[in-house]
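The structures come next, written out as structure tokens.
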Structure I
Amino acid sequence: MKNIILIGFMGSGKTVISRELSKRLKIKILDTDILIEKKAGIKIKNIFKKFGEEYFRDLEEKIVKDVSGKKNFIISTGGGIIKRQDNIKYLKKNGIVVYLKNTFETSRKRLKGKKDRPLFNEKNLKAARKLFFQRLKLYKNAADIIVKTDNKSIKEVADEIIKKIKGKGKLMY
């Protein structure tokens, strides 16, 4: 069984949607951000502070190589996974990539008050907005399936993902 890989900007719903899909499809989740924190022994925001984004992206790519060899998982990725084309190439070997698409305003509402996002800062929304729009084309190009998440419940998004994957003949549950 192919993996289901969730990509999208911060606040698109990757974590909550992966949990819902896991519950419904009875398959386990691999969250690349959690795996990076375990490997590094510190939180992602501290990796960024202490070592910088490039170091983080190197760790992320190592984790992606590891998880891409596995099968029958839901893989929830960090928002910047698409910055390195090799990550997408690895993930697509055993998976179908689902882009959880939403507006910047939706991400902003969902992330309001969160302090664990090194690249999304309420004090500098202009930079976060710029990042959002820089990544749109990368998400779209990486996606096998696109599902809009604005104004939808977790259940509605999960239903749509399952329906679209089944429609592509990729889901055998």
Structure II
Amino acid sequence: MDNHVFNVLFLCTGNSARSIMAEAILNQSGKGRFVGYSAGSQPAAAVNPYAIAYLERNHISTKNLRSKDWAEFAGPDAPKMDFVFTVCDQAAGEVCPVWPGQPMTAHWGVDDPVTVEGDEEKKMRAFADAYMVLNRRIAIFLNLPLEKLDQLSLQKELVKIGKINA
């Protein structure tokens, strides 16, 4: 049995909501087989409080979540990533660092709940929608037979997951 633990980095410009939620969901759902990280090209000063509230409401640990610069994961001492997913369109269009180990990459665009204006209910609904999309995509990703797919097939599957309910 392969005991390899897969490292997954979720990228978003601000690293305050979508990428943070994806990191937390994967760490909870990955059952020790996957470790999630998140970062941004222009990280916010803090994690969005609605993201924290929604994760906690769904019994997802928020311990140690913080906004991070993606440079933290591009250096020689950084964990080697197996997968890198952009979850916002802006980050997908930016020139990303060269990730050590040449991980598989895909774009999983998710609408930004931080930009939604309105009352508390409308904002929480936007975070619920982002959470549901990310949770569904991560569940599909976790069920891929990674050990049975060659690199090209796996890359196609990763892209396809990003197009689900885009």
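Coordinate-derived values only; no laboratory data. Bear in mind the structure is a predicted one, so any value in this text is a computation, not a measurement. Cβ atoms are built from the backbone, for glycine too; each structure is taken alone.
At-a-glance table
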| read-out | value |
| --- | --- |
| Of the structures I, II, the one that 33 was derived from, the read-out being relative contact order in percent (Cα under 8 Å, 6 or more apart) | I |
| Which of I, II yields 3.0 [distance in nm of label points 7 Å out along Cα→Cβ at positions 11 and 147, calculated] | II |
| Winner on distance in nm of label points 7 Å out along Cα→Cβ at positions 83 and 155 once structures I, II are ranked, highest first | I |
| Entry that produces 2.3 once distance in nm of label points 7 Å out along Cα→Cβ at positions 43 and 131 is calculated, selected from I, II | II |
| Origin of the value 11.9, 33, where Rg and Dmax of the Cα atoms in Å, for residues 27-74 alone was derived from one of I, II | II |
| Computed -11500 for helix-only ellipticity at 222 nm (-39500 (n - 2.57) for each DSSP H run of 4 or more, over all residues; to 500) - originating structure among I, II | II |
| If distance in nm of label points 7 Å out along Cα→Cβ at positions 3 and 139 is computed and equals 3.1, the structure in I, II | II |
| Computed 43, 34, 27 for Cα extents along the principal axes in Å - originating structure among I, II | I |
| For 1.1 (distance in nm of label points 7 Å out along Cα→Cβ at positions 19 and 99, calculated) the corresponding structure among I, II | II |
| Value 1.8, calculated as distance in nm of label points 7 Å out along Cα→Cβ at positions 67 and 107, assigned to which of I, II | I |
